[in-house]
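Nothing in this text is a laboratory measurement; each read-out follows from the coordinates by a stated rule. Just so it is clear, the structure is predicted and the values come from calculations on it, not from any experiment. Cβ atoms are built from the backbone, for glycine too; each structure is taken alone.
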Structure I
Amino acid sequence: MKLDILILVIAGNTEKTEVLEGSDNTKNVILQFMSNAKIGWDNCVDSTAPSVIIAQFKKQLLESKNRGTRVRIVTEITNDNLSYCKELMGLIDELRHLDGIKCNFSVSKTEYVATAILQKAQVVTQVIYSNAKGIVEQHRYLFGTLWNKSIPGEQKIREIEKGVKPDVIEIITNSSRAHSLYLNIIKDSKEEILLIFPTSNAFIRQEKVEVIQSLIEAAEKHNVKVRILMPAHNVTEHSVQQLKMRKNQYRNGNIDIRYIEESSGTKATILVVDRKMSLVMELKDDSKTTFFEAIGLSTYSNSRPGVLSYVSIFESLWRQAELYEQVKEANMQLELANERLKVHDKMQKEFINVAAHELRTPIQPILSTVGIIRSRKGNIKGQELANSLDMIARSAERLKRLSSDILDITKIESHSLNLNKEQFNVIDVISNTVREFKNQITKDNLNINLIFANNEDVIMVKADRQRIAQVVSNLLTNAVKFTKKDGGVVSIEVQKKAGGEEDGSQDVVVITVRDTGQGIHPEIFPKLFTKFATKSFQGTGLGLFISINIVEAHGGKIWAENNVNADGINKGSVFYFTLPIINSNHNHDQV
């Protein structure tokens, strides 16, 4: 019998290796092995073995434990063998776990037994036995290697019972496998994707293999927040702007991009998903045009410390990029402020020049006229005296208007230009203003025909009567000022315009002031309604700025255009402004 031969081999201390079959033979050999191992033995077995050990050798293990014999087992702990493993932990010194283990052997200081055939909770039917020193030492070394790679059984059991996934670190050499894993991780994302592209070429390559499209789908379909760090480059600017447009266009467009400097050191694309998984793809050759040729080794991990270290790197770079953008924006705002300051300074100097001229113009006649009257020592009478007093009155009125304009500008810019609204017929205000201008034109002997074209008797508005008269007066003043004095025409028209039901606009009155003068200079047109918009020393350029603020405060609009004839020659200008007709919803009370 093979069993007899084996016993003789052991008794004779001769090295022997033998294969034994049959359940009785195999069990006897294993029991003899356990009995011979006085100090202890080590076991490396697959996931089926715990059930076999409990079913066949539970009693012997308990006896060995009571004798103080040390027994260690490394196996794969799974949901299927969990109960057997927990029972084993009470029978041996230490149980450890190793993923995917397939071998089944036991080794003591002097002997080795193994089997290749195990079935759950069944008797072992074939065993390999050896006491050959080389085989024993080889398997003692193998066990030690596997033991050092394993984790405590208690830890693995806790992970299984709590549903915790084990930590995995996988080195990937195949670029196709890395690409497949890349897309799957993005697809499985639930909350957040963090992504660092080391170069602009990396972004372009991954755009070609549908990574960017997968990021868009995750953001827009699953509301995943996607943040990307990448170097800025003109070749990627269009794609980046498209992504930013999608963010603004779609409610769930949670894609945000920040720029970082391109590093000259080690380069890798880093992906972190839900702060639970990371994929790091080394950049082997950035000059390659395809993803598969460009990347080298890739590392996948769900180890929490490792993943969180990449999160920390990303957040640090993100804050740095955000700070850089804030500094850049602050510098741009500073430059804009400096430009505005220069423009404001220029406008202020121009205004001082214009205002100084405007002030000299009425002051000089006053001083001259007063000087003449004084030099005549009261001998000036009749028409000459009347003319002198008219000159003083006109100049004083001009000074009054200038000071009033400057005061209005101050109120507008401090938002304190109050409106005293009341209901009145806007036709009456325009008629009175036109009458005053006609009298002034006659008094100044100007050859200008001022026409009030109106088919309405009553158009009621709720507005500040004096301010609306001021707007009409400003527009007529400009029209008269820039109209040729040898037969020019200035007209003012009034008409109603019905609101639209589709856009919800209200009924308004449109006041039009038209002249046959020189038209609006092209250089002035873009800034027509701003402060100090003037091309000559004929005014301060404040009237239209004041007018637009008054009109808009009433809920109206004001605009202008040039009259151009068929030959393309300017034939004067046209100014329009609107006011809501009574019962409108606009009720602004302050500029």
Structure II
Amino acid sequence: MHLLAACCEAIAATTRKTEKISILAQYFSDRALEDAAISAVFLSGRAFPAYEETTLQVGGSVLWRAVRELTEASDTEMTAAYRRYGDMGSAAQELLEQRQSPARAASAALHVVEVERVFRQIAAARGNEPKYAVVRDLLARATPLEAKYLVKIMLGDLRIGLRESLVEESIAKAFSAELPQVQRANMLLGDIGETLRLAQSGRLAQAEMRMFHPIGFMLASPVETPDEAFEYFEHAAVEDKYDGIRAQAHVAGTAGERTARFFSRTLDEITGSFPELVPALAAFPQDVILDGEIVAWEAAAPAGESSPATVGHAMPFSQLQKRLGRKKVTAAIMREVPVAYIVFDVLYAGGELLLEKPLRERAASLDNIFASVRSATSVPIANVQGGLQFEPAVQSGGGPAPAEVIRAPVLRAQGPAELEDLFARARERGNEGLMIKDLESPYSPGRRGKSWLKLKRELATLDVVVTAAEFGHGKRAGVLSDYTFAVRDQAKGGKLVNIGKAYSGLTDIEIAELTQWFLNHTLLDEGFRRQVEPKRVLEVAFNNVMISDRYESGFALRFPRIMRIRDDKSPAEADTLDTLREIYEKQHLPKSA
């Protein structure tokens, strides 16, 4: 483990990509195969391979407690060390170095194979105390430098300027392999350690798709106007941009035992929040990986025995939010907030990976998949705007609303004026805006290019008052860069009630100026957070307003972004809770609703 930590230090010490790759390639070449494979996983910022469902379930509080006990540092000392680095691993190293003997600090006590075994013990332990005991013992046996990177790995963030893509390049360099083959194997397997093993033995071509391991999502770049969109391509596929949750669906299994699982954009499984969609997707007759959006969905009319459901519309994200974060979604919640999975791409079908095929061909494959479901499924279905409606396999009580799987409608735009018209119609349907896609583009996992564009505009802006400021992380560890803000509640005499928090939109110079002002106007120092005099006004933009019990106001802004500092306005001129309530009531409602 000491050699791995030293390698990480060397990588962190340079900003040159080529030098990082050379250092890591040499490390892989010099290590035994199993050491190198486990190290590759750790160097990707994970304790376990990406495809595994195993997690440590160790939060910062457990690590904070372990470091505090081992070093006998006070909370003040701990906080000061963290602020110096904005990183718990570096803080742990400093505190341990101050209290361990030089001989102990120089010893190498751990091996990466042993660390991997201990990580699995931590994952298997049930409850905070058993986990804490194993974590504390592991850190107690580590040198300060080893402890630094053990903490970083357990938190899932090395912060040494090393992305998984650079680990892939290092594997290719170390074992004289073709980089595209390394990237493909890692994507299919979801295990960069196994990818290293295959590269070392020259067997990368043997990698096969591992179902129920999510592939990185292709990302879109924002554009401000239709004219800007047409700077990148002349002919495009145009879809509504839905206000829901991006979700990748994996459908696989044998006849009679097929299942489906959903993964979010963060590659976390979210199937439990949408159980009624599982039997719907399990009706697909072939193994597929689909890309789409889960939305709260309201049908204009329910399906009857003699007539299919008519076209409905997506409801605001605030409705879908009621489904999120629940350990169990009841039939009552499913009836209250029915959902649809709107599918707009296919990544894998019939044993073939489709990522490198152009969107034009993937769209045709997706159409064929939906056609095959209509002809082969034994589950009752109804055609809904080019999609499908499935009755749930099991109903309890009155039964939840039918779950819909919909093939996203695709349009064409020949110029900016036509695109502007399509944008207006999408907003009338209650959607965020438009997705504009190059028909010749391959699917590029995890990459944001100009092949996919998103055209949307903020729902509104508000003038708000900053009530609290927090220290940031990483390079912003020493400045107050995260701002909690409020509007005026006139029903309570103009009392300020918080509605959100934002950290993006300001320049480093503006953040530095605000930091000094907030330090000089602190009402209560809470360590990482300071309650401040409510005198600074910001203009914030946002995409949506949600009902929330997080704040006294009862509302929270979704995706707030700071537009500018409003030094020309006093707190008395900030917007009111009534204004926010009006925006909430009007947002994203189709004109026909």
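Taking -11000 as the value of helix-only ellipticity at 222 nm (-39500 (n - 2.57) for each DSSP H run of 4 or more, over all residues; to 500) derived from one of the structures shown (I, II), identify that structure. For helix-only ellipticity at 222 nm (-39500 (n - 2.57) for each DSSP H run of 4 or more, over all residues; to 500), the value -11000 is produced by structure II. Source structure of the calculated read-out (FRET efficiency 1/(1 + (r/R0)^6) of positions 129 and 481 (r between Cβ atoms, R0 = 41 Å, to 0.05), 0.70) within I, II: II.
Given a computed value of 48.2, 164 for Rg and Dmax of the Cα atoms in Å, which structure among I, II does it belong to? The correct label is I.
If relative contact order in percent (Cα under 8 Å, 6 or more apart) is computed to be 13, which of I, II is the source? The read-out comes from structure II.
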